[in-house]
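Undergrad: The structures come next, written out as structure tokens.
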Structure I
Amino acid sequence: MRKGILVATMVALASLGSSIACDMHGESGIVENNNMNIPVGVKNAGMTEAEFDSAIDKVEAIYAPIISARGKTLEVIRKWDDGTVNAYAQQVGNTWKVSMFGGLARHATITADGFALVVCHEVGHHIGGLPKKKSWWSSSWASNEGQADYFGTMKCLRKYMENDDNITMMANATVPAVVTEKCESNFQNAADIAMCQRGALAGLSLGNLFRALRNLDAPLKFDTPDPKVVTATNDNHPAPQCRLDTYFQGSLCEKDAYTDVSDSDANKGVCNRVDQHQEGIRPLCWYKPVATN
């Protein structure tokens with residue numbers, strides 16, 4: 001009898017672990033659990049409700065058909081009036097959910113592109129490929145935090161930006177010299193260079209959110225990457241500088257946005273060390289490279 005109860009409990013827990021990646025308790029949202037709440041109407045808010053809806057509409061239009069082709073339904077839950085500063089992804093049966101909150105969009109660090117990158121991150125939990133979060137016995141359905149970040153700028157945000165006048169947008173933006181230098185080194189086409197710059201700036205917006213929530217004093221910089229080298233892949237939230245490094249590397253990766261990542265091969269569809277890529281690779285501050293395909 002006790003054995004039966006134990007087995008049933010383990011099955012239930014495993015089922016829970018496989019259905020929720022970014023849970024409503026905040027332990028695995030795009031940021032750690034926090035008590036910040038930014039209500040509607042706050043001054044100096046990052047975004048308007050129209051911008052909130054527009055960013056979601058655009059990402060949803062791109063990925064709803066892709067997810068539908070897999071026999072699943074993408075459901076984006078919009079909670080503009082909710083002051084929560086976080087975002088979550090869940091899988092409930094054949095419904096793949098993304099929950100977006102007005103509180104995060106209203107944070108002073110968040111730009112429209114930064115918010116779009118949050119939506120991309122949450123979609124990335126569903127289809128971002130390896131590495132996956134660990135579950136009780138193997139891996140869950142969800143791409144881990146670093147991979148969702150990497151997928152966000154490498155794949156999703158490029159699709160989001162591709163029909164915009166990125167050259168004009170970046171001509172009027174303040175882009176750090178190191179970003180321009182590296183983007184120009186990795187891409188030849190002016191439009192691709194501009195998208196690389198724009199992705200990096202979106203990553204900086206999010207990096208500054210993470211920095212603010214951790215109350216860090218030191219600024220995040222593109223030319224001071226996190227020196228940490230992990231001995232095993234970290235599935236949880238990397239440090240803010242490490243996450244900025246990941247967004248920047250995703251922006252620098254020359255792999256086409258329409259070359260899919262894989263749930264069985266961590267080196268497929270991405271820039272990687274196996275193929276001798278020097279830029280655009282997942283940072284060692286959270287990722288332990290896979291040696292072979």
Structure II
Amino acid sequence: MPMKCELYVTLWPTFPHYKRFATDDRLAGIRLNSAMIHAYELDTELEKAKTVENAVPLFFDIKGKQLRVTGVIPYPDHLEITLNHPITVQTPVPVLFKGGEDHALCIKVMDKKHLVFEGGPGYNVYEGESIHIRHPSLDVQGPVLLDFEIEKINKAKQAGIDRWCLSYVEKASDIDEFREHIGDDLVVLKIENKKGLDFVAGEFKKQPNLDLMAACGDLYVEIDKPHHIMAALKLISSKDPEAFAGSRMLLSLIAKPVPKCADLLQLAWLYDTGYHRMMLCDEICLKEELLASAVNVFDAFRGEYVL
């Protein structure tokens with residue numbers, strides 16, 4: 001018998017369409033993306049979630065060592081930014097913005113968190129955005145969990161959350177540090193860069209309440225060559241038969257309600273490669289009609305190809 005194929009989405013309880021999908025039995029769970037919210041806003045969101053009866057399980061996503069912009073200093077002739085984590089890296093070094101769609105050359109890192117660019121990227125940079133530095137000399141330092149993320153974890157635990165995602169996992173000690181705060185709860189380890197792939201290939205051991213996710217949104221940007229993504233996904237699924245695949249699925253629906261052939265073939269390839277849990281990206285989930293189309297298409301794929 002073929003394995004069941006589960007669908008997960010990203011929402012917040014105050015979204016107008018949250019209840020519609022939280023009670024949709026075609027979904028297996030909802031991810032709460034902590035990058036989209038401040039700790040002081042969590043009480044309202046988590047209380048709202050409690051008012052929805054018979055809701056699917058919630059997964060709280062903590063960003064870990066993902067590099068994000070904490071401040072933007074736009075000079076007339078160049079850009080400077082500050083980061084959430086201290087880093088060291090050889091300069092000059094290219095820095096990618098907007099999920100790899102924009103870039104600029106960093107010529108200096110001051111005080112480990114202050115990046116100075118030669119000119120700047122083509123589009124504006126905003127606080128909270130993630131960036132990518134793919135140079136092998138990059139070392140992201142400090143604790144995995146920043147104080148404001150620990151505050152979010154505590155609020156989520158108090159609300160009864162017991163399923164988690166941890167971004168940019170690179171080594172076993174990242175998991176150990178996270179478990180100091182969440183105990184033996186289920187953790188989905190998001191593999192999003194080459195160091196994460198090295199961890200999966202060598203150090204990772206499948207355990208109860210420990211699953212992998214091929215987080216393709218960032219992983220596709222972080223790998224050296226686009227065509228390396230197939231080997232990366234095969235590696236992750238080979239190490240964890242319960243692994244998730246996340247993001248970069250059904251994207252043609254953003255432009256038109258009918259999916260392109262490549263979208264359906266991608267779902268089939270993921271399923272045949274061992275991924276029986278798939279999670280849609282934020283962009284599709286933010287709009288009710290777009291998410292409804294994606295859920296319908298996925299369910300049709302599942303009914304035709306899997307069940």
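All of the numbers you see were taken from the coordinates with simple rules; none came from a lab. Quick caveat, the model's predicted, so the values are computed rather than measured.
Undergrad: Using helix-only ellipticity at 222 nm (-39500 (n - 2.57) for each DSSP H run of 4 or more, over all residues; to 500) as the calculated read-out, with -9000 as its value, let me know the right label among I, II.
TA: Of the options listed, only II reproduces it.
Undergrad: If percent of Cα pairs over 28 Å apart, for residues 80-247 alone comes out at 22 when worked out from the coordinates, which of I, II was used?
TA: For percent of Cα pairs over 28 Å apart, for residues 80-247 alone, the value 22 is produced by structure I.
Undergrad: Matching task: 52 is the computed value of percent of Cα pairs over 23 Å apart. Pick the structure from I, II.
TA: It was calculated from structure I.
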